[in-house]
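These notes open a run of structures that come right after.
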Structure I
Amino acid sequence: MLKLYNTLTGRKEPFETPAPKRVGMYACGVTLYDECHLGHARSALVFDVLRNYLQFSGYTVRYVRNFTDVDDKIISRAVQEGVSWQHIVERYLRAYSRDMGRLGIAPADVEPKATEHIADIVGMIRTLIEKGHAYQVGGDVYYEVASYPPYGRLSKRKSEDLLAGARVEVDGRKRNQMDFALWKASKPGEPAWESPWGMGRPGWHIECSAMSIRHLGETFDIHGGGMDLIFPHHENEIAQSCAATGKEFARYWVHNGFVEINREKMSKSLGNFFTVREIFDRSGCRDEVTAEVLRYFLLATHYRSPLDFSDVGLQEAKRALDNLYGLFQRLDEASPAEEPADGALRQALQCLEQGFREAMDDDCNTPAAIAQFQQLRGEVNGLLKTGLSGRACAEAYGAFRRLGRVLGLFQLPVKDWEFRDLQFRLGTTDQGSGATDAAALTDREIEQFLAARNEARRARNFARADEIRATLAARGITIEDRPDGTSRWKR
């Protein structure tokens, strides 16, 4: 049974839905003012894989992912470039669609925009005022945090800690500085819509509440996004939604971890980010190959853990996929054996299916799921030496593709895979392009590393084996695993 870590309760919980085998899921999308970076890609991929696995498990999923298309950043970008805000929105909406398409991430079932839901937003704000949870100051409307005593239950913040990091706008007219804007009076030249409080536009938080309720109902199953959204964005969503409807908002809150550069969160505000477009354009491989490499790299770390971005990590993902596609090629080219080991293979395939499901049921543990594929790769390589029938080879390849489809892996025809090094240099401070470090290791030292790795593989300690491979890769040493179970290296 699937278990998901629920940020609201702070524990893994069995995933249960009121409507049998039907799921409503909402994930916060991007603000359309710039290109997407790798952090955006990770979040989109996490919920793409979660949707895939839910569908694989027999659920019907209604997936909603929004776009923020009116915001201070959008307006500022438009003024800076001397174009309309609509022009900025359309440019970066096209860029987002391009990037997600290149990554193989399918669109959500519904992709609402804030400006298309002004009536829903206005209606929700009116309800909050009528229930005493919001107040008007001039042409602005604020949510009164003190009117909702459970405020802080998602982020687990105490009242004295709430103001820190809340990105609040200091305004002496507010009853409390923690109160946040639901409606903003328009300034000259800004986009604006009619409302009972005058011409203006919605605040950031209210739009997601209004859109998710509009498309999924007052209570739905999964609400997701990056960990940076837990506070204040999702905390505010809970407060205003529960106050407006009198019902629980979302049953499960799922949040992915940050992508980091040198253990610091990748973000546009810090200037330490790489866009998805840069990664594709500089990879040196076809889009389909780069997409699988990037997906493998992102999914090799559990979605809730921080992920440190590096050239070495991407190159290791490429080599891991090279090994798998190499196996697929051998399966395709294998000559039928007189006494095939088909029974052992089918048993191994059953173990793969069971292990894959157990890994994914455990809070979408994609690293453990990937480990199942790597384990089977080693077993099939061994069975190929004994001999397999043509039908068994096809079954093995089909199992990799069928289960890999959940993760968006192993979907390319073998003939289209590129067995060449990933050429990727974005100037990170990682030590690992390795050209100058290779000579620092003697041949004997490399052989010792390789012997330790082979021992780890025999003991099925794949994490240790991968760690040694990464250590050597960081020193400019590449390892090629052969079908007979041996390995060779080169500088």
Structure II
Amino acid sequence: MRKDLDGFFGLAIDNLIQLMLIVTLTNRVAGIPNEVVFGYILPGAAISIIAGNIFYSIQARQFAMRTGRDDVTALPYGINTVSLFAYIFFVMAPVYHETKNPDLAWKVGLVACFFSGVIETAGAFVGDWLRRITPRAALLSTLAGIAITFISMEFAFQIFAKPGLALIPAAIILFYYMSHVRLPGGIPGGLFAIGVGTAIAWGLNLSGMSGYFDPDWSKGIGVAIHPPIPVIGSVFSLIGSEYVWRYMAVIIPMGLFNVVGSLQNLESAEAAGDRYETKPSLLANGIGSILASFFGSCFPTTIYIGHPGWKAMGARTGYSILNGVFIGFVCLTGTMDAVLRLIPMEAGIGILLWIGIIIAAQAFQETPKHHALAVAIGLFPSLASWGLNMVESGLRAAKTTLYSTVTSGAFQGIIPITGAIALSQGFIFTSMILSAMSVYVIEKEYKKAALWAFTGAAMSFFGIIHAYSLTPAGIGNRFGIGAALEFAIAYTAVALFLWLLYIRTRF
């Protein structure tokens, strides 16, 4: 149980970050009022998170009973971060800015979440086949790239931005899990680190030092019961809306992204020693997203990245239930803001940094040594996507846009920015393709490598990878016949070359 507390703190903090993003971005970017956020979106998210955490905890307990093991760790579960950003910035925000109707923006978001759940549910019936044809290095390298960039680097920056507050608890967490040392009284390392971080934060606050931890108590605690309210009618009433079909170019890839991401996380869990069946895991995933949309949340849920990290902490099945209860409480009572005003996020983000480190290490440790090159190649698309995100954030801070900077030629001779954009588009699929091709080339299975190259050609041709449109509003997907024709031709040429190598090896 003590080890489950460590896992709970890490998973709860991760979930709280998603909730913070929802509260902030839906209002600022899509104009959705707090009444809808706290009255519908968060309670809807709570229902999906509670249901999913209960399912995955039961799944892990049953697996432990069947195998007679006591070291089984439940799959982590929560709101999908990538879909969260995609639906706010590329679905809900455009609808709001065009119509100035926040209610319509919210409801289109509900339908997007619903369709994502449908795609995830359908993916449950082909998931095993996808896992069989995809090398482990291709699945794990994609996760490693995301872990290094979108998880570890973000939190590493936050830690070093406030070293007086965050560096000590982060060091406690990292060294505790690296060494597996037993703390006095057997206190969990995560709990100890958060306690130390919170004590430092309040010490800095009470000493009058600003810029570290300055909670605003002017609004009071703000506790209020927000029961989940079904909005099924709102979902089905807009399925035929022009706004929904206009943004299917975002919704469909995001649904596929969630399916592939879940498969990668299942492979990661198996590499760590816990093999869960694909179909029920993905079904629970899809049903959770559909349930979220039916109760007012616009954001799909997913099997989280990080199972090996939780397992290395010693978390088993209880951490999942604890997380569901805690997140449900803060969403249904409106106390999420109060929690973050009592406990600074910097006190626990070292746990998330550790999760990213474990996943990156696993990609190399749990694949054959001679596949390390394939793992390394699979990191590049994630690095491109993250780097592009950093560039865009910097330009927004400078009160300009990527569109104006690119069209003005300011990047000329400095950064091949169009290459970064192309590599970032559909990066999760590109990572898998490049890594899988590399694995089969290393193994001299050129026919399989050629088939993966043809897959890259097909995805490029229809715009699933590499295709984009750059507008003043940002980077958008561009789907259609010949969407990324140059890449499609290049992948086809590579595929033909590999096919020739295959033929040559047969004679």
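Since every read-out is calculated from the coordinates, none of them should be taken as a lab result. The structure displayed is predicted, hence computed values, not measured ones. Cβ atoms are built from the backbone, for glycine too; each structure is taken alone.
Which structure, out of I, II, was helix-only ellipticity at 222 nm (-39500 (n - 2.57) for each DSSP H run of 4 or more, over all residues; to 500) calculated from, if the result is -21500? So the calculation was done on II. Ranked by distance in nm of label points 7 Å out along Cα→Cβ at positions 11 and 315, structures I, II are led by I, which has the greatest value. Match the computed value 2.4 of distance in nm of label points 7 Å out along Cα→Cβ at positions 259 and 475 to one of the structures I, II, and report its label. Only structure II yields this read-out.
Computing percent of Cα pairs over 43 Å apart across structures I, II gives 24 for structure I. Each of the structures I, II was assessed by FRET efficiency 1/(1 + (r/R0)^6) of positions 275 and 323 (r between Cβ atoms, R0 = 25 Å, to 0.05); the largest value belongs to II. Between structures I, II, the greatest calculated value of relative contact order in percent (Cα under 8 Å, 6 or more apart) is seen in II.
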